[in-house]
Each structure stands twice: as C-alpha cells, then as structure tokens.
Structure I
Amino acid sequence: MVQPKYKRVVLKLSGEALAGQLGYGIDSQTMASVAEQVKQVHELGVEVAIVVGGGNIWRGIAGSAKGIDRATADYMGMLATVMNSLALQDALEQIDVPTRVQTSITMQQVAEPYIRRRAIRHLEKGRVVIFAAGTGNPYFSTDTTAALRAAEIEADVILMAKNKVDGVYSADPFKHTDAVKYDELTYLDVLNQNLGVMDSTASSLCMDNNLPLIVFSITENGNIKRAVMGEKIGTIVRGSVS
C-alpha cells in the first residue's frame, strides 16, 4: 500500500472557500465536502491541523476601509474565524472525526486556548486540530497564522486550498487569458514577482523555516488526499526548486 508523503500537515482554508457558491456565510454542502475530504486524509493516519479564515463573514481590512479602527476590525475578523472553526468542527464530528478547536483569544466556553504542546498531543492521538482566531494579534493574516502554526507544530507541509483557482498563476487567470500556471516556484519568486500566493510575512516565515507550500483547488473532491499522497496537483512553493 502506498504511504502518504506527508505525516503532519496544516490545511489552510480561506473563509471564501467555505462560502461555496453563496459568496457569503457558510454553505452547508461545501462544508460537508471539505469535512469528507479531511476524513479521507485522517483515515490514512495523517495528522491534520487546520487554519480557517473568516473572509466569508468579515474582513478586517474591509472594515478598516469603512472607518472602523483597524485593530478593532481585525479582532472582529478573528471572531469570524472562530465561527467558521466551530462549524467545521461540527461537520467533522458528524462524520465521526475527533476534533478540537484551539483559539488564540481565550473563550473557554466554546474552545480550548491555543497551547502548542497540547495541540501536538491532540495530533498524536489522532484528533484533527482547528486553529481559530488567527495569531491573536491584529495586523496579521490567517496566512501568517498557518505559517506560524506549521512551524510551531513542525508540520511537513502547508496545504493551501483555494476555491477559485487550481494553483499559482503569473497573473489573474480570470482577467488575463495569457496567464501561465506554475508547477513549481520558490518563495523568492513569490516575493519578487508579487504573485499574491500569501502575504510577505507568511512567505518569509515559510522560507526561513523551509516549509513547503502546495496551492490547489478545494472544489475537486479528493484533492486534499492527492496532495498528501504526493501527486502533482496545483503549484508547489519551496525554498529552492528541486
């Protein structure tokens, strides 16, 4: 039997991915599909941690642009990620996947506080761990959260699931018909070409910690498993091109 290429992964889900075709809020069918894909990987014995965004409910930058204090707007965005995390936890537990939600902002009535050693222990015991509330600090994105948590728990790879594109392109493929999809990139390429895969803080953190990143589409069922098994899907970003 073919073994997974990666033993411990961090799955980064944007809030928009959970909205599905609705464009806003949480689409139950999309949530169920994501949960089922996570279950496929979990059943392989892979340790799965998940970082969820909140853009389907609230974006801190957008709120700030409308006059709300930036720090306040970002904290509101962190609360949106908690809502998404609890919804994902419920979807996973409905299909018998043991799950824990850990938040960077203490709210002990609904989730555990983020404690690195406890998170690792949950993973070792076969539980999916969902990291909510970002880093707990304003001015940092959930991309940076994914990079930070992946480094902290010593993950093998970050899986960045997208709902609109199936990899990294030289330009927006919806606006430029001549946009080229990359199979492999370095973090320096991402930073120098301003490709928008993740923000510069997250990219630098991944590069400094030699964390590979796979960008792929979440809309095709089974893609998370394909990425974990090492199949060539999407775009892989690493410290240097092999």
Structure II
Amino acid sequence: MNVLTINIKNAGYPDNKEAIKDMQFSVNKGELVGLIGANGAGKSTTIKTILGLLKDVDGTVSFEGESRYAYVPEHPVFYDSLTLWEHLELAAASFQLQTEEWIERAEKLLVYFRLEKEKHELPSSFSKGMKQKVMLITAFLIQPAVYIIDEPFIGLDPRATKDFLSLLMKERERGAAILMSTHVLDTAERICDRFLLMAGGRLVAEGTLTDIQHTCGLSGASLLDCFDNILERSL
C-alpha cells in the first residue's frame, strides 16, 4: 500500500523553478527507501517539496488518508526557551496525543537514548549528537505513518546509531513508511528496501540493490560503486 506518493513535473525556487524535474515515486507501508545523491543533486529540494515548503511546485504530493508524518532535519531546530521535556510536550499537543500514552512513551525514549537526566535542560546547550537524539526522540514519540529523515547519522556515536536503527526497524514492523536521505551508503545498503538515486535534479536510477546493479551492469557491486558508475554516466 502506498502511504506517500510523489508526482512532480518540476519544483524549485524563484530563481530556479526546475531544481528538480520528473520525480515520480512512492513509499509503501513498512518500507524503508533511501534517497541517495551527491551534494546539489536535489535531495533537499525533494524533501522540501514533500513537506510543502516550496511555492514553485508543478505536481502533487499525497499522503494516504489521514496519515501524519514526522520530519527529522539534518540540522536540529529548537525553541531557545523550551527544555527538552517541553519540546516533547509541544509535539504531543500538536498531534493531540493522549497524555498518559505520550508521557510513558517519552520516558522510555529518554532512557533508551540516555537523555533522562537532561529532560529539564535546554537543548541549545547540548552537544551535536545529543541534539540529534532529541530530534529522533520527538519523531519516535509521534509514531507517524511516514518518517522523512534527512542525514540522521551526522553527530551520532556508534551506540546511538545502533539504537536509532533498532527503533527504525520496529517502526517498520509497525507499518511506518520511511524516506531517508543519507550519504552513509554502506549503512543504506544494509537497511534499505529500495533506493532512489538522484543526479542533476532528476531520478537517474531506482529500485532494489539488484535493480541498481542491473542498471549499471555491475553484478554484485556495492551501492557506492553503483552510485559512482551512474553519477559518471549522468555528468
């Protein structure tokens, strides 16, 4: 079942209305799709389009039914005057979560990511990795139908990365659809069901790793080798 469907003829900015072109893809229930591309390929513009942040869009973005989504940005964003716990309260109120339900879930997530002692502190004082954990905790608290995650591994130490991936797999089992942009291709190769490879604002290849290998004519190659091959051909 498609939970997120994108059909975009072009989208962009006032000075470049075709930053991305001919983008058609979907993300299914319980599926993890990797959005892969070099800097400037159009990944961020694609995510902004999905989030409804761009005015110059010719196309449609559809979430199935009343599906809610959570966005984890590459660079954490906080309200300067709110503590970690108050950020979670705000997220819970925004999504009208039941009080007992979200408090229990929040407490477990704080323990899981080892931030329970910092719950009443301001995230602005946290390290980069701790800030990223707060973004992840807020997203997992909501338990949305769709996760849109941009470069989640930046700043996370190995243990936090393992914890994040473990929870992500549980959310897939719950049925959540996940679109994840990342440059960490070895991890993406291991965890993603399908890949969307971008270059020059377009999709240049998509499918499973086997599909991508077939497109490149590189049987058994890694995702990184396939990406390099496709990128060279797209230049």
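Coordinate-derived values only; no laboratory data. Predicted model, so just to flag it, every value in this text is computed and none were measured. Cβ atoms are built from the backbone, for glycine too; each structure is taken alone.
Numbers below:
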{"read-out": "Comparison of I, II by Kirkwood radius over Cα pairs in Å - largest value held by", "value": "II"}
{"read-out": "When distance in nm of label points 7 Å out along Cα→Cβ at positions 15 and 143 is computed for each of I, II, the largest belongs to", "value": "II"}
{"read-out": "Of the structures I, II, the one that 3.1 was derived from, the read-out being distance in nm of label points 7 Å out along Cα→Cβ at positions 167 and 215", "value": "II"}
{"read-out": "Mean count of other Cβ atoms within 10 Å over residues 79-86 - structure with the largest value, from I, II", "value": "I"}
{"read-out": "Which entry (I, II) yields the derived value 16.9, 51 for Rg and Dmax of the Cα atoms in Å, for residues 71-198 alone", "value": "I"}
{"read-out": "Parent structure of the calculated result 23, given that relative contact order in percent (Cα under 8 Å, 6 or more apart) is the read-out and I, II the choices", "value": "I"}
{"read-out": "Computed 1.8 for distance in nm of label points 7 Å out along Cα→Cβ at positions 23 and 175 - originating structure among I, II", "value": "I"}
